[in-house]
Structure 1
Amino acid sequence: MKKYVAELIGTAVLVFMGCGTAMLVGCDAANGSGYLLTALAFGLAIVAEAYCIGNVSGCHVNPAVSLAVLMNGGMKSKDFCGYVVAQVIGAFVGSGLLACVFGTGNVTDMTGGFGANALGGVGGSAVAGLLVEIILTYIFVLTILGVTSKEAGHGSFGGLVIGLTLTFVHIVGIGLTGTSVNPARSIAPAVFAAVNGNTAPIAALWVFIVGPLAGAALAALTHKNLNAK
């Protein structure tokens, strides 16, 4: 149970800090600093949580990461299901806290409201958005699998590398899809945005569930094949 609580807390922190920064500074093209600040917020949240709950749950805070770990034999199906449920609940907790802080009328930020993901940066194309999310998640998850493997020997620097990689994929992805690479992070803000009258994130939500999961699965297969004896 402690592992699930840790995943819930970690995901709540990720959503609150990352999506909260997006809501606060904005992510429009005319305000480039908003891109960088939001990317850093997501990345630094992962760094902090990696050293905070990493020894308890591994700090997945992302169903896509948990899927890759499952595929590589790093966890059992029961734990995978528990992790995903905890992560989604944690995301709703984070979004709920943002609603308390910002109020329920703030749905004007570039990412669709409450930091929700959107397809505006790819011209509304679901295919392009899906491709972006697959690529970005593939890069992110492949890095995680490499850094956390026993052969890597990165020790205490693993959390820093993972956080910087999340920052890295956000820098290019924010202007395209808002960068999900994490289904839980996308579901809760989309629901909160819809409740407040912005249904676009909900309509495109499948992209931000399927894309990250597909990218993670491809990363898991790649890692397994590259490290096969």
Structure 2
Amino acid sequence: MVKFSRSGVEKFLSCKRCFILYYKYKINPPSLPFTLNSAVDNLCKNEFDYYRKRKEPHPLFLEHGIKAVPFDHPKLNEWRENFKGIRYRSNDHDFDFGGAIDDVWEKPNGDLIISDVKATSKKVFDWEDTWSRNEWPKGYKRQLEMYQWLFRKNGFTVADEAYLVYFNGLKNEPMFKQTLKFELHLVRLDCNDDWVESSVIAAAELLRSDTFPEASPKCENCNYLRARWKASPKTG
């Protein structure tokens, strides 16, 4: 049974060669840990847990008219843990697929809302402009849709709307005083997970095959390697 994650499907969609290199050959470009982002994630989770224990809506919900409370479930910590997360195994298609979530909220009717925490630092936070100008915000939407699909496959009823809890670090404050201030933005996304299952199945089939795909012409990693190879002095 092939095992891969939500981020693996994102690799599969962007560059099938990088997907194979990572999962079959354990080859991946080095990256730095986003420790500050992780700190924001943890602090936000702690805050949601505070209201979860009290079965009360977070003030953010009241501000934006969201009728929900943080969802209390015994597997929540497992769902949040990297390399565990919420998973779905298919014997028919021979895959084990999952992803680690940030938080889940519950509506009065029992429907679940999936949310994810993001952090950035921009002089002006304008989600609509960011969405229209860039491709990576669509990846955030796909991320939430994959989580929605996983919860549905685990028997939960899930609302189509999802949210990004976005912290924008203010970098133009006159004094630092070892305190980083944030604006808090809530971004609603209307999601549709219809594409997820076919993509997960296709990724699993590729992993089980002997195919070595062509590099995507849009892949930054592959384009860097092409340019580096062309610029390298020829020896021999």
Structure 3
Amino acid sequence: MRLSRLMSMRGLCSRREADRLIQLGQVQVDGIAVTELGTRVSPDCRISVSPSAQSDQRQRVTILLNKPVGYVSAQPERGYLPATSLISRHNQYRGDRSALRYRPRHRHNLAPAGRLDIDSQGLLVLTQDGRIARRLIGPGAAVEKEYLVRVQGELTETTLQGLRGTLSLDGHQLKPVRVEQVNTEQLQFVLIEGRKRQIRRMCAMVGLAVTGLKRVRIGAVTLGALPEGQWRYLGRRERF
């Protein structure tokens, strides 16, 4: 197995970051430095990275943003602003208890770990840490995402069973979804995957129109009291 792939599988870093560390001579396999890209290793080998590389990883930040409707999660689109434009000293949540102080460098290489549609709002994770990105959106990722969804249409037990049943999108059979009725016009969805506009398309299949969608939890991390349009740092003790 390639060393960079094994490092990624063990959650040490992303594959791209692994290649960078290998080239810099900051990775050892069974006590021996490896500097050649594409090096193959035993799946049970002992891998270590240099103290300086570990220190660099600890300085990378992960940000939780309450994204408003009208902002795009990733690349900016004509006429719309990217969610990262909200990451500034002015918009930091006053209730942030992380003890981190905002620095302009915290915006560098900040990427969304899971997207929210432009017409959806709620919890968006932006991170500099490839390990967190891999856990949330990498191959085999199975972290729960919870949404509150306002709908128009008739909510019956048959409708709910239809949403909980076996559905397919784009030829792909969806993984099981938990759906509960909150009130006469709101549903709670819990997913472990996130195909493009999945909830909206699922609702359309059973005759429901989505009028509002808000992500309120990813894994064990919740939106909580974070105001719309504001952000905070992921705490050192918080885990997805």
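Given a computed value of 16.2, 55 for Rg and Dmax of the Cα atoms in Å, which structure among 1, 2, 3 does it belong to?
1
Where does the value -13000 come from, among 1, 2, 3, when helix-only ellipticity at 222 nm (-39500 (n - 2.57) for each DSSP H run of 4 or more, over all residues; to 500) is the thing being computed?
Here the read-out was taken from 2.
log10 I(q)/I(0) by the Debye sum over Cα atoms at q = 0.14 Å⁻¹, for residues 95-158 alone was computed and gave -0.53; which structure, 1, 2, 3, did it come from?
Here the read-out was taken from 2.
Every read-out reported here was derived from the displayed coordinates using simple, explicitly stated rules and does not represent laboratory data. Bear in mind the structure is a predicted one, so any value in this text is a computation, not a measurement.
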